[in-house]
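Some structures are shown below for you to check.
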Structure I
């Protein structure tokens with residue numbers, strides 16, 4: 001078996017491991033500025049045509065004048081000498097709000113997608129693959145959430161929420177509702193989402209699933225994702241992730257079920273009533289794969305499991321020690337899977353056969369172009385397409401003609417040049433580093449040197465803590481929570497350190513599980529020992545160290561400034577500082593997250609004390625560091641009430657503090673103007689206090 005941790009150098013994409021950049025070499029291009037990122041094109045949702053000859057994808061750009069993101073549906077051939085023709089990729093659809101989820105018709109002649117349609121609600125549209133005017137299929141009164149073609153191309157399954165309260169009841173104010181495991185901003189009874197079947201040729205849609213259970217529509221507490229229903233190859237059944245109810249904090253209570261297209265009868269496939277996500281039929285229809293925690297408990301890495309399509313014993317396929325958190329695909333021969341995993345400070349594609357050892361692909365392309373893949377698609381011919389980038393390479397769409405070919409490394413093809421303009425900037429040098437905490441815990445992280453680094457000089461240091469914590473800081477161009485801040489801090493002359501403390505999902509299952517009932521002390525020790533290693537190198541100006549973090553990274557930042565006093569300044573963005581409030585008020589599975597991570601509820605004698613001793617707000621009276629707090633007013637993942645508590649704990653003691661609210665933002669701004677202002681506020685605060 002190939003161990004992922006042992007392959008760190010191959011997967012530390014675009015890094016120079018442990019080696020400082022050359023000193024004093026003038027940059028050939030200017031450093032990138034915050035406004036320059038406005039030109040970036042995001043690339044998502046690659047999908048092969050049935051024969052594998054074409055790829056559809058979504059290209060997204062920010063429209064700052066209207067404060068929105070505009071998406072286009074594009075298509076290009078997956079082979080041939082087309083790149084020099086100048087006419088690819090071709091735009092099939094543009095100018096439609098909410099454009100997402102392209103799905104090829106089984107005959108390859110058209111593409112279905114979701115966009116805003118009648119009554120400004122998300123609807124299903126169809127566009128000819130060769131170009132033409134999109135047309136809306138049917139009308140879903142409550143909006144469409146997910147779509148999937150039937151194998152014969154005659155039907156599209158879609159997911160839609162149930163009806164809410166009637167207009168008559170609302171007018172009469174008969175609108176009281178029962179609250180269960182829901183977030184503190186809930187304003188109406190939660191509505192289950194169900195599967196409907198729409199005839200493509202025309203006719204009324206038919207509801208397939210019913211009742212108080214729901215198709216999963218909210219983020220799970222640890223890993224996994226919301227995914228569309230999946231048809232069996234013979235078209236007789238559909239598998240999906242079913243949640244026990246519609247409450248947004250019950251996303252741990254999920255199972256993979258199969259529903260008969262003819263009768264609507266639902267069949268549960270396994271005997272595990274929780275934490276099952278992302279189902280997928282094998283090509284022959286005999287097996288269903290899904291994601292499930294490796295254990296112990298859900299605070300562990302997600303593996304691919306299989307179960308017979310008719311139900312039965314589940315089998316753990318994932319022999320690798322890597323977290324397949326969202327992306328995996330069956331190979332067309334049905335003999336294994338491809339998945340995206342965090343490996344060290346990069347990402348990689350793992351090939352996992354149904355029997356035998358897994359294999360990491362390692363470097364994709366030449367030594368000069370090592371890439372971090374994401375957004376995986378697999379063709380019927382065994383080719384794969386994926387979006388990839390690294391710290392100095394903006395995202396583009398790439399192709400490997402045959403993933404299992406012995407010549408894979410030499411066959412990498414870049415299919416798009418949508419972000420070619422980003423080669424005209426100077427980017428800082430990043431290196432991978434590893435270190436050991438005092439208790440023996442191994443960690444890794446990214447160290448970025450300032451632009452124009454000079455050996456022997458000491459520089460201010462910015463520590464950036466990622467959220468999750470089941471995630472990792474990776475060497476992406478602008479991905480992850482740090483976004484453009486790595487490059488922007490480096491352009492201001494700062495070292496940037498991004499630690500992957502225990503709890504991160506990039507160094508194996510034991511490293512991730514080590515945060516169980518140890519939310520603060522262990523991760524803080526990891527971060528502090530990493531800083532000490534940097535200080536021993538003689539490159540850090542120890543009088544100027546800042547710490548920044550978002551979400552769980554905001555939790556860790558608050559813990560660090562309340563327990564250690566080495567900081568010049570701090571930024572806490574959407575930071576979780578009180579576990580009791582997380583349990584009682586948060587949505588998106590965070591009630592389950594706290595319960596399973598801390599070993600029980602705030603009212604369980606075994607865990608009650610940890611809700612206090614493990615919460616940074618308990619120690620807020622010890623904070624003296626000037627601190628910027630940011631929070632979205634609509635955040636249900638980490639309620640803004642926690643930021644209010646932290647702000648008043650500092651302001652009432654006259655600690656320099658500023659609290660910025662972001663209107664309508666849910667756990668990071670979703671519109672381009674607010675997102676740019678968010679990053680600018682963080683940058684300006686740190687620069688002003690350094």
Structure II
């Protein structure tokens with residue numbers, strides 16, 4: 001069960017702390033301390049699975065060395081009570097595997113700290129609890145002074161504000177929840193206090209690693225008595241009214257297992273006797289609803305309140321469906337269709353039926369379609385019709401990448417649901433009678449509370465688009481339909497029968513054979529489009545490097561230029577494939593836009609986009625770029641290419657497989 005923990009503190013000489021010693025402990029390494037002329041050796045510490053120094057743009061490369069970094073920090077502080085570094089610690093959802101957890105932490109640190117100009121020393125720990133379950137978390141030591149090419153400068157007071165910490169806490173919650181949804185994992189976290197969430201339980205003090213060490217050494221932790229008292233009193237509250245527990249659990253996840261309940265009860269009880277009483281009280285509560293077994297043969301439960309929430313959802317859907325005053329006139333529909341045909345887009349019969357359905361008079365309309373059936377193209381024509389009628393069209397999605405893909409495919413300005421809700425709470429961007437709100441249920445697979453879109457579609461009907469238009473071969477279209485309906489094995493067998501599935505003994509061999517095939521096809525058909533896809537950012541970096549090596553060996557790249565990109569220093573050259581990683585209206589690019597570098601220098605570059613247009617930008621204005629030979633499966637949603645090359649790794653499930661094996665027109669090679 002995902003839990004929320006995010007804390008920040010200052011590492012200060014006033015408490016006897018050393019930045020070098022602190023860094024050595026968190027990274028489980030040996031670091032020499034110039035100030036005291038001694039080594040701090042914590043190399044025997046277990047559980048550190050990832051350790052990395054992340055530098056902002058303009059920082060000298062020498063600070064990548066942890067010893068150099070923290071000795072320079074120490075040397076720059078003269079006061080006895082100097083504040084040396086800020087440390088942020090956060091819990092990683094135990095539902096994630098190690099690679100997913102590291103990627104989650106890296107992306108957050110890069111966006112929230114490094115982009116602000118801080119040097120970040122990130123260490124991910126994958127400790128074990130007493131029961132053997134994982135306790136993943138991250139420690140981030142942050143510099144407190146501005147940094148430039150020569151090194152550290154003045155203290156940056158803007159980084160000390162309580163509002164910034166509040167923003168970080170909220171941003172971490174949103175970041176985790178988006179990633180959990182993208183990975184198809186259950187559970188959500190909430191940065192708000194129990195009180196703010198309306199949960200009538202008292203939050204416990206955190207007793208960290210040093211507190212546990214004191215306990216083992218027989219020294220009481222300053223918060224230990226309070227920690228036990230709060231756990232005992234929370235247990236008493238739950239025994240008296242089990243709804244407190246059900247409310248606390250379902251705030252994070254709409255359905256839960258016996259193990260989830262046991263973990264919650266363990267946190268909110270004192271000793272085995274009270275734990276058993278808490279479990280018995282919740283199990284006997286009339287507010288507990290048994291749902292039967294899930295696909296993993298585990299009993300799942302929910303609460304009557306959650307059932308009532310779903311009932312309110314159905315009622316709201318019924319009310320919207322009854323309204324008949326939200327349509328588009330025949331004249332404006334015809335105008336939008338004519339304009340689309342002028343651009344070369346002619347809707348198929350199914351697309352036209354879906355277009356008519358969603359621009360009709362009803363206040364609620366659903367469309368169901370497989371990948372590659374042209375839903376986004378149809379939606380783009382509908383957007384034009386709605387706007388001609390005077391409506392404002394907005395896109396809503398659970399995650400940032402889903403919002404970007406929705407906007408990229410349909411031209412509808414899109415935001416996350418969390419962002420929209422935040423604006424509404426502030427009295428901004430309220431919906432009115434001239435608004436159309438569009439969402440994509442494919443992005444909500446992780447939400448069990450109730451499969452809301454499926455429920456609405458079944459209750460009120462939906463237009464269906466079943467004709468796969470992306471793939472050109474009939475057997476590939478049928479394979480896409482199989483993937484969409486959960487018949488993954490059938491689809492894989494079909495592709496294997498056509499020589500498009502390749503097994504290798506090692507990951508390295510599979511990666512090498514994939515790049516070999518990609519390179520052969522690239523040289524044989526240079527005018528066709530292609531992309532390499534895999535599950536993790538680490539694999540993407542490896543594949544980008546191997547693909548780039550092939551171009552370099554073939555003499556297709558110009559001279560390398562060091563470019564300070566948002567994700568770190570990258571070598572780019574004329575001829576390199578480039579991917580844009582952030583929407584930028586002034587350039588007309590979106591997250592996921594691809595192109596080829598025409599000219600590059602350290603100050604900026606000119607890129608020829610795949611659509612034929614050229615854009616030029618300065619590094620100081622836009623640096624959200626990376627090599628574009630390979631991309632993650634999540635990043636590729638909405639992408640269409642002639643050929644796709646997919647590296648299957650253990651983190652790839654049937655949902656990401658569906659995405660990866662449906663991006664192509666002509667062929668896909670799965671390694």
Structure III
């Protein structure tokens with residue numbers, strides 16, 4: 001989970017505080033310094049226009065708040081124990097739909113590679129396979145001088161580079177072991193001994209933790225997988241191993257973890273019913289709080305369709321009800337404590353209806369994010385209350401081991417043992433889907449594309465609403481005059497469309513021009529109108545056609561200035577942030593941007609343009625290609641630097657295309673070459689198509 005953004009983000013909001021009503025006055029503000037520079041004979045410099053930097057944020061906030069209000073209304077309907085039991089069954093089913101079917105349980109092939117003897121416990125070094133050939137490294141803390149069987153606990157780690165060896169995670173494992181618990185703590189994917197992207201010396205090639213999670217997890221969406229489900233499956237198999245040990249009492253098995261481990265603890269409560277107690281730390285709040293606070297989350301922390309299904313964090317804990325659960329938070333955490341408290345109070349009402357009000361607890365520590373001593377002690381006390389194994393109220397004295405002492409592998413990485421990687425499974429799955437996929441064309445392809453992108457079945461009635469802004473001053477465009485229009489593609493979303501012309505234009509687009517060229521921008525129409533050679537080529541090739549350039553949502557004029565300042569294109573940045581929320585809302589960002597292009601095409605048709613040459617570059621080629629396929633008005637298509645194939649993207653370990661252009665499960669249904677083949681009938685021209693990663 002990213003750190004909260006600083007106050008410096010307000011630097012850019014001065015362009016947005018006017019609101020939409022004040023947009024007409026904004027262009028003049030850009031003209032004054034440029035005019036002064038021209039009068040002084042200085043070379044002009046242009047900063048890309050961005051007058052709607054909070055549009056996308058406020059759109060998603062409205063969407064998620066609507067989901068939130070509907071969910072509250074559903075909870076208000078619960079009034080009896082039967083209602084509460086029905087609700088628990090409902091959330092379990094919704095979680096299954098979000099996470100997808102579990103894989104087949106295969107042999108763990110567990111082995112112990114060493115042991116560390118300490119005064120009160122022994123640490124066994126365990127390696128098991130959660131999937132065939134997919135190695136999990138774990139430490140099993142077994143108390144000494146105790147009568148077995150004892151309660152067991154699975155420990156899940158947060159985003160520590162050294163995984164299970166991190167001080168806070170060693171601490172809770174040791175603390176529990178000294179009180180009489182058998183504890184299995186395992187390395188998450190991409191952390192500790194389980195790096196997925198290493199060089200010849202087994203050193204990280206992509207960083208650790210969140211960097212690996214996003215790179216492996218985003219790519220998985222193409223083949224219909226969810227990285228969070230993979231992470232949770234490791235936890236389920238860890239429980240399988242723990243229960244295979246004769247030292248463990250199956251009547252008392254708990255799960256705990258912090259931050260990313262708090263996420264996994266929460267998810268594991270939702271997908272596995274064998275737990276008898278749980279203590280997630282520093283994660284549980286509300287989806288809407290994370291969104292409103294502009295706090296990005298890992299791929300695994302954004303379950304597909306979760307919001308569309310009406311789920312929130314607490315529902316994963318409700319799925320375990322009425323078993324004992326304590327929510328651990330922090331007052332100074334970037335996970336909003338307001339949401340933590342609200343989740344607890346709603347769960348308390350549910351547990352009360354179930355006749356188990358005392359089985360839900362809350363502790364909010366006074367400090368910052370982390371599984372610090374006070375939160376660990378709250379967890380100990382809760383588990384001891386559940387098991388009666390100890391009456392210790394304070395953490396015993398601990399001895400933190402060196403990382404190497406806890407290694408299960410010879411040199412600290414499963415790669416040297418030839419473990420499979422997440423990517424290897426994604427590549428294999430992509431090839432399997434390609435063999436099974438039926439080639440589609442014509443109406444069947446168009447229907448399938450619309451389904452995968454979750455496009456609305458019907459267009460809104462009536463003409464497409466739009467606004468006319470003031471003409472832009474001279475900005476170095478190929479034609480002397482530019483007038484921006486704001487085309488409302490759906491409530492709260494405005495596509496910014498520039499009309500370039502040789503004659504001055506102040507009002508609606510002129511009627512009587514049959515053909516138009518629409519250019520869909522890669523990152524910014526304003527910048528590309530000056531810098532992109534394809535734009536000038538299109539204008540020169542069709543001088544009689546009307547020329548337009550378009551920024552779809554989140555691009556160019558509505559590029560978000562949210563989350564961490566300047567983060568837009570970064571792996572954990574604002575474009576990813578909204579793409580992840582779009583997946584939780586079951587409206588893929590690629591589909592939303594395709595819808596923007598389709599509505600702009602409908603607006604052009606209403607303006608009198610009967611034929612459209614649709615052109616695009618880079619990121620804009622994906623929504624443009626889909627829109628060209630679906631719109632009868634598009635008669636010619638030009639795509640520059642388009643992604644050649646989703647299969648190639650899924651089968652390449654290195655890639656730089658964003659999650660925003662990856663519809664989930666697309667390779668189950670079709671691939672981009674299917675669309676390109678169909679577009680040959682619309683005079684498709686592909687200019688320098690791109691592979692998964694930049695050349696060179």
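Every number in this text was worked out from the coordinates using simple rules, so none of it is lab data. Keep in mind that what you see is a predicted model, and the values were worked out from it rather than measured. Cβ atoms are built from the backbone, for glycine too; each structure is taken alone.
Assuming 269 is volume of the Cα convex hull per residue in Å³, for residues 149-388 alone as calculated from a single structure, say which of I, II, III it is. Could the numbers behind the result be given before it?
Values: I: 167; II: 269; III: 127.
Derived from II, not from the others.
Of structures I, II, III, which gives 0.90 when FRET efficiency 1/(1 + (r/R0)^6) of positions 357 and 397 (r between Cβ atoms, R0 = 30 Å, to 0.05) is computed from the coordinates?
Details: I: 0.50; II: 0.90; III: 0.25.
Source structure for this number: II.
Starting from the value 3, 15, 25, 28, 20, 8, 1, 0: which structure in I, II, III was P(r) over Cα pairs in 10 Å bins from 0, in percent calculated from? Could the numbers behind the result be given before it?
On the way: I: 3, 15, 25, 28, 20, 8, 1, 0; II: 3, 13, 22, 25, 21, 12, 4, 0, 0; III: 3, 15, 23, 23, 17, 11, 6, 2, 0, 0.
Here the read-out was taken from I.
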